[in-house]
1. Any idea which of 1, 2 comes out highest on distance in nm of label points 7 Å out along Cα→Cβ at positions 32 and 72?
2. From which structure (1, 2) was helix-only ellipticity at 222 nm (-39500 (n - 2.57) for each DSSP H run of 4 or more, over all residues; to 500) calculated, if the value obtained is -3000?
3. When distance in nm of label points 7 Å out along Cα→Cβ at positions 80 and 104 is computed for each of 1, 2, which one produces 2.2?
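Read-outs throughout are calculated quantities, based only on the coordinates presented, and are distinct from any laboratory measurement. Note that the coordinates shown come from a computational prediction; the quantities given were computed from them, not determined experimentally. Cβ atoms are built from the backbone, for glycine too; each structure is taken alone.
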Structure 1
Amino acid sequence: MTAVTATVTPTDDFLPAAPKVYSDRQRLFMLYFVGALVDLVVLGLFDEYSSKVRVDSFTTMLLAAVLLQFLLKGTIKVEHWVASHFKGKTGAAWKALRFFCAWLVLFGSKFVILEALSIAFNDKVKFEGAFHGIVWLIIVVVTMVIAEELIVRLYRKLA
């Protein structure tokens, strides 16, 4: 377990009290928490400004954002696991196969995500349009990933 020490100076009186040591579990919690909030905002904006994404209530949107966060993190873990099988392999064919397998996992996972949302929320969360809404789901998920990455980069720049 790695620990990070935070120092609090007298000028930080306006900030809430913070523990001095952050555990791996705390950092993992914050990763998922912030990710779910980013997903909630992105899903809410698409619901409000697009006719192709519909969510019936804020509660449903919140639960869908949490589910999406876990499914997206799971997808990334599976993609990294698949990519690890190609570690140490050289040559253009192995590299092409690695990228194809990564693409297959990342693209195929969107069908799993769409089905999971359908099972969990029935008609309360709908993606409409081309290919039974898969195109709009991909647009929303890519936007979520980009937004999360921008937030992480901003956070790191603040250090």
Structure 2
Amino acid sequence: MKRWFALAMLLACSACAGNNENSHTTATTFVSPPPRQILKVGTRPAQQVPAKPDDSRKQVDPNKPLLIFNLTDGKTFRTGEAVVIDFSLANAKLKGDGGEFRVRYIVDDDEMQWIDRWEQVVLTGWLPGKHTIRLELIGPDGWPYRNGDYNVVTREITIVPT
């Protein structure tokens, strides 16, 4: 590789050293795009544990729809390990279960994805580095349903090489 680069630089320099004012050299380089993360999505049954507020410092109305994201913020996973989107609900039923609500998740500001049944979503195929997962409870009107400091949650995870 170093030898090829040195030869290319020598040719570029010698081509530019001509006496002709109109002479020029065009150098073309091919740069491969960075690897693109393509996540594989699977589902599995969830333990449907009713959501309960998990932080006494946050504001919440326990009688309104409530979503709890059961993933620790800052958790580290190894390459090849599955990241599971697991959540708890209270006072809300998802569309696929006969209700009017949906759960939306967004990974690394990519396209939004939907969860219409109360089940776990299993994501594999992560590239090493820091990633974010945003989970939102979406109301019947199509907008995030706010309940104090809950129902719109972002978690950061880290994937490390094995």
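1. Once distance in nm of label points 7 Å out along Cα→Cβ at positions 32 and 72 is tallied for 1, 2, the winner is 2.
2. On the way: 1: -24000; 2: -3000.
Structure 2 accounts for this read-out.
3. Label of the source structure: 1.
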